[in-house]
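Next come the structures, one after another.
Since every read-out is calculated from the coordinates, none of them should be taken as a lab result. The model shown is predicted, which means the values in this text are computed figures rather than measured ones. Cβ atoms are built from the backbone, for glycine too; each structure is taken alone.
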Structure I
Amino acid sequence: MELVALPAFADNYIWMLHDGREALVVDPGQAAPVIEALQARGLQLTGILVTHHHADHVGGLQALRPLLHGPVFGPAGETIPGAIRALKQGDRAVWREVGFDVIDVPGHTAGHIAYWTDGLGNEPVLFCGDTLFSAGCGRLFEGTPAQMYDSLGRLAALPGGTRVCCAHEYTLSNLRFAAAVEPDNRDIAEHLAHCRRLRDAGQPTLPSTLGLELQINPFLRCDQPAVVAAARAYGATSDDGVAVLAALRLWKNEFR
């Protein structure tokens, strides 16, 4: 299987898995990048995964449905355009021989789900939509800090080698924020330099790995003394992980 990031809009990625014949896409906010990739590679679209209802993740569904020879999987707790196979925590989405475990990850939206698989013959893969970004997390549009803290904890418990396929190219701005939170974290500084080189070369910074994120992502490091101290200085009401995440998320919203 080949994993491909298809750029969409200004900074979205539509992830595609294919075996040279059939393809699965994740969160197709635009149809055109998918259609172009299918035609260029001679692929048939046989499955779609949707993580949440925002337009930049579902906007291309209706245009793709006439080309689709298979199911659209999506969150049971959200309204997705057209017919879907509705999924929730503990369910499994199966595309060809690959099974994806469904994880409920509310916070960014109320019914957001993620998909994880170890069935690709190499490193496991996580499609996490807008819940987890490299060095960041999604804004809390519909959920609470407690929900996001719990959701990120579920993802952090996955194997460290998991490839993290986020839906946006936010890595550089997130790393600049992470460096403000933890200015002495060498892993952040080194990865920021690496990602700058990638972007200068026109390459994506994704996928990341979960093991790397545990070293560089402040939202996964809410129990680390330096992160707690930075959050308390910004206004966190206690050392509790939820309070730390809430302060970090407010800080990130205002960070420039």
Structure II
Amino acid sequence: MHLIPLPALTDNYIWLLHDDDGNAIVVDPGDAAVVEQALTARQLTLRAILLTHHHHDHIGGVATLRAQHAVPVYAPVDERIVETTEQVRDGDLVDLTLPRVRFEVIAIPGHTLSHIAYVGAGLLLCGDTLFSLGCGRLFEGTPAQMLASLDRLSTLPGETLVCGGHEYTEANGRFARTIEPTNHELQQRLLKVAELRARFQPTLPVALSSELATNPFLRVDADAVVEWCRLQGIGDDRTARFAAVREAKNGFQG
């Protein structure tokens, strides 16, 4: 299975997966033209569309794509996603024949209440819940919900490739450095990110093991994050620590 991040809109990634026989699926196609161009350039046939949540920058191209391709659309149970053909819930399996791939559906509320991820083929397709060095804003969910979602994703194998929905890594890294300024793995990650972006290359996908070592939102129990929270007057409640880090990121201007 070949994985390609397609830059779209301002800073989105549409994830394109295809096999050697030209069968493809796309995840969160916010821009149909980007998908059509990629399919044509690679001589691929679209077989399915997977959606993680209802925000327009992730579903805006679905209607146009379905007008050109008779494919199923897998999406969370959410009336705001009107093009859905197959509603999926936590624990469901998306078992495709073309291309031959299977994904487990995981409910990960926080960014939105109905947000889901797809896990399979060594990939974590997680929309706007987990980014490299960051996580999504809490537009609908609570800190406790988002922390539980991130805790759940943290239990996946370390080699799992995180496929987030946006190229936010540089800005996220600047913030992460304020939380853990002495984190050597973070410093090394930021050097690599700078090299990639200087060449206009994507910083995703990234191994979950790297995120566990560098992403402050996955590290609310790490000594440095606990100490940062203590200096903000936050004690032993890990949900409060997560909320404090998320609130600090909301106001970060670096």
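Values for this structure:
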read-out	value
Structure responsible for 12.8, 38, with Rg and Dmax of the Cα atoms in Å, for residues 186-233 alone calculated and labels I, II on offer	I
Highest-scoring label, criterion being FRET efficiency 1/(1 + (r/R0)^6) of positions 58 and 194 (r between Cβ atoms, R0 = 30 Å, to 0.05), among I, II	II
